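Asks: Multiple structures follow.
Values in this text are rule-based calculations from the coordinates and carry no lab data. Source: prediction; values computed, not measured. Cβ atoms are built from the backbone, for glycine too; each structure is taken alone.
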Structure 1
Amino acid sequence: MQIEKNLSILKNSIPDNIDIVAVSKTKPINDLKEAYDAGQRIFGENKVQEMVSKFEQLPKDILWHMVGHLQTNKVKYIASFVNTIHSLDSHKLLKEIQKQAFKNNREIKCLIQIRIANEETKFGIEPSKLEEFLNFSKTLPNIKISGLMGMASFTEDKNQIRNEFRSLSNLYNSYDNLRVLSMGMSGDYQIAIEEGSTMVRIGSKIFGERNY
């Protein structure tokens, strides 16, 4: 029952108004069931095939969040059930999500991924492009932009991480209609919460280290 215990410790360590996305990528169904039985309802995956497989095997009141980079040709496989896509980072992807959401007669919630880290490997749009991106999204009726998502640099420098989160938080706070600020993972979620995060994406702190 280690997962149940980990979840309990985590929930007791953060404010009640922060949503926890249990990032369950690479983890077996039984681990997700244990988290579900402990009351967890939001699960995050970063591969479409894995998310589809788990969706088919698990209770239907789970809210599935796509937290990984999403290719346009894969949107159709999750459009019928995905709750929130965290990694919206291009007009091309935006149009495809609209097309597939329309086909499934539903609204899909999305978070715009903002590039805040200084690493080439990180995806996301530049902060200066957000206004135009939001305006374009308003023309798409089956998309609901709920907020922003960002990933800090992979570094031991806590000041750098804090500054990156703060820059995203300031951007988020300049828009009244955004409700979700998804930032912070197992290694840096406490800093993220201090800087205004409303949603954290936690994997190893719940499920233990991953075996790749």
Structure 2
Amino acid sequence: MEYYELHPINPQIRFINKAVEVLREGGVIIYPTDTVYGIGCDIFNRDALDRVYQIKQDAGTKLFSFICPDLKDIAKYAKVSDYAYKMMKKLLPGPYTFVLQASKEVPKKLWTKRETVGIRIPDHNVALMLAKELGNPIISTSVTNRKGDVLVNPLEIQSIFNNQVDLMLASGALDGNPSSIIDLSGEDPEIIREGAGDVSMFYQI
């Protein structure tokens, strides 16, 4: 595994470019978000997706969210109602995962049975720059140990995943509180998980 330490606010572009090159070649990386470290790959690379499922010891049943660099990209990958757009514009970038109806642009491997997808725009420059420079969304699934505990220390992550991923971008120890998950695919919002992001406004509907 290649390992690079980046500044969280002003990431060194040469390290971002190295990670993007790995992603374009079908590699799998670990990178920081505004909540936890994520395991990621290009959502359009089937072999890389299979590797991520294998690393997570999942047969493809778990919903993997993905990162878009900004709001204008979300409409390409999901069906967004006026209400959903209004709320996302208010809360993003931030520690939220929004569940939306998938568009045909998204590989069906990432769809749930309800034909939805989870989309993130984290408030972390490393993650946003990766997606922007790659030009495609990046898978975002939390880095955990075999017990399912979230790992936040980059050196511990490096030691465990050294032979499983191709590159890691480290940016210090993270908070470890996962994103809040809000389902906006139906008529009314549904709170799936209360995490780092404030969800009080969705109780007021």
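Asks: Of structures 1, 2, which gives -11000 when helix-only ellipticity at 222 nm (-39500 (n - 2.57) for each DSSP H run of 4 or more, over all residues; to 500) is computed from the coordinates?
Replies: Structure of origin is 1.
Asks: Something else about it: Taking percent of Cα pairs over 21 Å apart, for residues 20-107 alone as the quantity of interest, name the structure among 1, 2 where it is greatest.
Replies: 2
Asks: If you rank structures 1, 2 by mean count of other Cβ atoms within 10 Å over residues 12-19, which sits at the top with the largest value?
Replies: The structure with the largest value is 2.
Asks: Going by distance in nm of label points 7 Å out along Cα→Cβ at positions 132 and 148, which of structures 1, 2 comes out largest?
Replies: 2
Asks: Quick one: relative contact order in percent (Cα under 8 Å, 6 or more apart) came out at 20 when computed from one of 1, 2, so which one is it?
Replies: 1
Asks: Thinking only about distance in nm of label points 7 Å out along Cα→Cβ at positions 116 and 140, which of 1, 2 has the largest value?
Replies: 1
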